[in-house]
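Have a look at these structures, which come just after this line.
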Structure I
């Protein structure tokens, strides 16, 4: 009987912890000793695995962790650094969050009251960060409602106002003009908050602002994309970053289809000449976006090979005519990442799919094993 412990899944996402640590350290060095770093590990560590990303970020010098849900927060609390839920805490989770010392976000009266009630029940002071909507139009109290929210908050002795923050809408765009407008509104909000909580931490910078606008660093920064090896084009090369995840899937069959033959659902691709086509065991259920049909490429033996026909649920087909070596069932195909010195980043895949690298990374589902290397 085969040794189950020796089994290495052929369809997998290889995660490099050294790269995650190095990327975190690069951001820590860039912002300097006076600025804390909150590693954003939400969405399963941007697809890299929550535990992998959180531990590597702490090892690399991050002093905070940022998450999006109560479940994520409670999973990373044991690492021993402060944890902030940057969105709404799940209803019913407040007691557990307060008991665990998790920092939570408030932006309306309902959130303040729910957190204060939980603190009273648990018998422990709750730490909250006020989120201000400075122009993103998403979560956050609008600046004109900030003073009213603060007046409610300070009435509750069980609440500690630990921070104030905002989200930038366009810090990776070519023009920082709107980001500067948001930042000016945020600076005003910080002054309002510190009138009642002088020690409150101010934080607003994501990867784009971290790399492009040092005057926006304040007390703490919240890198996400950079930790995983990517930077916006507008901040390329500011710090050295390494890709931290490579997604691979095996070839399952190779055949030559004749000229005029069609491949895939809907018969959207036709061979103009006899063409070597490899079938690969990965599809949109594995995070390979259907938008890559007849548009994306993969790496086969370091060669960029086009996806032909529609991406299916669990399979896709690739034209491997350009590969000099024999392509055989079981050979690894790189869907994104790096191997043997060849790079096909999630950023390049995103361009082909008409999206962003964050979607490519976080689209990798839990059914794909994360293999640490």
Structure II
């Protein structure tokens, strides 16, 4: 692998920080950490490296095993959360404690093989991107042994996010990524759980960061062999809800406008029904003087007497649709204010640094 000639460290190899969140991973931890260490040594001609294991309040022997492996390898650093703080906080802990020119986040269960690290590094160096996403759903990507329901739900949620963001990324939720170290450490992140991954993309988009996506291979074969499963109904449901909530941050007004359009259709249906019935009844009415306004008001009164619910439903639908429409415009304005403030805050933070 060729070194980046524009590296900030001209006289030394770039440092790569690999962040590995861990929660109750005692069954696979020792073996997988050794795989990571062995693989990283193959990159030592081009990179210095460190492995940051974030023990996120595990209730099993994860912390103890991680410390034992770290005692035999000086490149491993173990950071412990006293209680489980969820994935978002584990990643934030990793980012804060990383020192690398490049930061890689990986799944400790090896559902993405270690050779993705080199692919991510090559891409971020060659393209000078701020972040690189690994996607099993784009052209060239692959899924192996992934439960059907889980795969369909994941694709659907990521499609919703792509539609909401109006960006052609295929995977917003995947954790396997490469970042420029200074870039990811400069982001002000708030999310505590799985939503941190789309949050990072959203805030990177605000800052006009360069984001690249490469094909990846998601393989759950090893998980099935060791008997680990992440496919319970509750987890799938939580993942779907989290994904939908995360997609809301990209274009919140789209949801409000979508609801208002549906309700407007109800209103226009009722309005059309009322108008058609008024037109049908109007010629049959005989009013003294034959004035248009008298006959027209009588036609409306007759239609209302026979179908008052149409007027009530139509009126309520109009009010609700207008309410959602106004909320959509307000959310659009709030989004613009937030993005301006976030951009300004990030610029000030960079200058202070």
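Since every read-out is calculated from the coordinates, none of them should be taken as a lab result. Keep in mind the model is a prediction, meaning the values are calculated, not measured. Cβ atoms are built from the backbone, for glycine too; each structure is taken alone.
From which structure (I, II) was FRET efficiency 1/(1 + (r/R0)^6) of positions 191 and 295 (r between Cβ atoms, R0 = 41 Å, to 0.05) calculated, if the value obtained is 0.25? So the calculation was done on I.
Source structure of the calculated read-out (Rg and Dmax of the Cα atoms in Å, 23.6, 77) within I, II: I. A value of -8000 for helix-only ellipticity at 222 nm (-39500 (n - 2.57) for each DSSP H run of 4 or more, over all residues; to 500), calculated from one of I, II, originates in structure I.
Look at FRET efficiency 1/(1 + (r/R0)^6) of positions 15 and 175 (r between Cβ atoms, R0 = 30 Å, to 0.05) for each of I, II: the largest one is in II.
Which of I, II yields 0.10 for FRET efficiency 1/(1 + (r/R0)^6) of positions 55 and 271 (r between Cβ atoms, R0 = 41 Å, to 0.05), as computed? Answer for the origin of the read-out: II.
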